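Read-outs: derived from the displayed coordinates by stated rules, not from any lab. The model shown is predicted, which means the values in this text are computed figures rather than measured ones. Cβ atoms are built from the backbone, for glycine too; each structure is taken alone.
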Structure P
Amino acid sequence: MSITIYSTPTCGHCRAAKEWFKEKSIVYEEIDVSRDRIKAEEMIQKSGQMSVPVIEIDGKLLVGFDAGEVSKALGI
């Protein structure tokens, strides 16, 4: 399973999402869009959103962090 979290260091919802994944021992790739303009553009192209977090789970995009929606997308 491929999981990517597009985030910024100052985003509270991003921190909550990353903490949730860590608590569940789920491995993910973090992309700091405040430091990588190309990845920021990639995130916008994929999601149509400029806000973070954008969580991509095997190609499915979730904008924002909702533990229930993430669990559903992960099948847990």
Structure Q
Amino acid sequence: MANESYSVSEQELRALEARVEELIRACAHLKEENQGLRRRQEQLTAEKAGLVEKSEHAKSRVEAMISRLKSLEPGT
């Protein structure tokens, strides 16, 4: 009977070990995925900043063109 309970404990220990290894792999995968997502977020943030800058530049140019056109209108 002592052997029987020992083998159950051994079996449970192996199952627990397998589960822990599975969790370690899952954590490593999630860590990798998280790092990738953080890099992508940084790229998108930089891209957004560039687009905002371009948009502001275009807005300034359009406003300057409008001012020049208004100055060309007769009677101003």
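Please state which of the structures P, Q yields -35500 when helix-only ellipticity at 222 nm (-39500 (n - 2.57) for each DSSP H run of 4 or more, over all residues; to 500) is computed from it. Mind showing how you got there, number by number?
Numbers: P: -12000; Q: -35500.
Value -35500 for helix-only ellipticity at 222 nm (-39500 (n - 2.57) for each DSSP H run of 4 or more, over all residues; to 500) corresponds to Q out of P, Q.
To test your reading of the models, identify which of P, Q gives 0.99 for Cα Rg over 2.2 N^0.38 Å when calculated.
Answer by label: P.
Supply the structure label, taken from P, Q, corresponding to distance in nm of label points 7 Å out along Cα→Cβ at positions 25 and 41 with the calculated value 4.1.
Numbers: P: 4.1; Q: 2.8.
The read-out was computed on structure P.
If mean count of other Cβ atoms within 10 Å over residues 33-40 computes to 13.8, which of P, Q did it come from?
Computed on structure P.
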